[in-house]
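Please go over the structures that come below.
A short reminder: the numbers here are calculations on the coordinates, not readings from a lab. Note that the structure is predicted; figures quoted are calculated from it, not measured. Cβ atoms are built from the backbone, for glycine too; each structure is taken alone.
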Structure P
Amino acid sequence: MLLQVNTVSKWFGGLQALRDVDLSVEEGKITGLIGPNGAGKTTLFGVITGFCIPDRGSVVFQGEEITKWKPHRICEKGISRTFQVAKPFDDLTVFKTVTIGALVHSENVEEAEIKAERLLRDLKIADKRDKLGRHLTVVERKRLELARALASSPKLLLLDEVIAGLNPAEVDEMSQILRDLAKSGLAILMVEHIMRAILSLAHRAVVLDAGMKIAEGDPRDLLRDPVVIEAYIGKEDAYA
């Protein structure tokens, strides 16, 4: 197993954001992480990537415990993420932003620039290479966020609503990009509220509610689970 999250709990003052959460991710597989707003999904991402230190439990990646590692060290180890609200560097070009990310595992700047050019082509934003971050549209920011995360050559990619806000054609295009990434061997853990995307992409899904894992399995089976329907589908329009 590439990633194992073992009985992780996290408090913020008197609020328990995660309660004994277990989760695992396999190489080359897409795992969905779903649940209503406030379920603890983004907090769990923070724990896995070192932005939050859990109060209990452990995170193991490639057989090595990384629970208290700093974010930059975890990135170097092979875990990268996107953020729900993409915030590119306002005064850096698309090309320079991705090049900086590529320096993590590049021998020199020239190698990083070659990698950045390839990623911009793959994600169909090569024509935006000289555009400043502050001038990007929402869709362009999401693609830049993904390119920047991929630039560090991760083995595990955490995606925080990378599909949300896209129109149907853009959803299909982004979905195909993610399928291709998984086929190349990349493991993906994705938070997403658009259930159409989870159903078409995820090999399995984990459901959180109030910081607890309440279900896990095939996404189609989960959507028929009364517990999931009560906790998630009943609270929000999952097909919005």
Structure Q
Amino acid sequence: MNDPSDRDRPPAARHGVARVLSKLGLASRTTASVWVRERRVRVNGHIVDDPDFPVRQGLDLVTVDGLEAAPQQRLVIMLNKPRGLVTTARDEQGRDTVYRCLDGSGLPWLGPVGRLDKASEGLLLFCNDPAWAARITAPGTGPRKTYHVQIGQLGPPSLLAALQAGVDVDGERLACHGVRVLRTGERNAWLEIVLDEGRNRQIRRLLDACGVPVLRLVRVAIGTLELGALPKGRWRALTDAEIERL
């Protein structure tokens, strides 16, 4: 006889099996879809070949190559991204990606948390927990990001005020949370720019709209986490305390 309380429980949410494997931290959704199409995945003992096959996470038994798909312990690493690498696992144009820096590391699958464009450098996070990554990158609620930006000229004194007030670019209002001058020279200057949201190429587009060329752009901090002395192209795992502060 069924438990009467079962009638009061909401039905278990169903998600595509590839999405479930990604949420467990086993692979990206793209890689998980490949596994499914290769018939390496079973749900309740039956082979499935559709990445969108519905699964009740926590109720249905999902296996990959005969091993139960279990939640992975959260792992977060930070990389000092060099200039010239694209932030993606695979690039259709054959360009080098940030994963080149992780070759031979023995790390499990990790996905980038946010992005830095090809010409940008500095602090880039990777994580195997998509839900945690989504909280870090959420506009308005994620931690602020701090950048050091070398520009070709400092421009008029009104530049800093304009960057904070914002500029309309292609129908978007772009602005920074904070900006200050770090140092100036005869031919260029360095600014510290803080963003509280991350739009595509936001700093470059904002400065370009103000007529200021960007020579270098380095992300130096995400929230309380600082890039510090981590060498370019190297990575390290975050401590539990660092993850908690983020």
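Miscellaneous remarks
- Structure from which 51, 39, 34 was derived, Cα extents along the principal axes in Å, options P, Q: P
- Computing distance in nm of label points 7 Å out along Cα→Cβ at positions 132 and 164 across structures P, Q gives 3.5 for structure Q.
- Highest-scoring label, criterion being mean count of other Cβ atoms within 10 Å over residues 156-163, among P, Q: P
- Structure from which 19 was derived, relative contact order in percent (Cα under 8 Å, 6 or more apart), options P, Q: Q
- Value 18.1, calculated as mean count of other Cβ atoms within 10 Å over residues 28-35, assigned to which of P, Q: Q
- helix-only ellipticity at 222 nm (-39500 (n - 2.57) for each DSSP H run of 4 or more, over all residues; to 500) from the coordinates reads -5000; which among P, Q: Q
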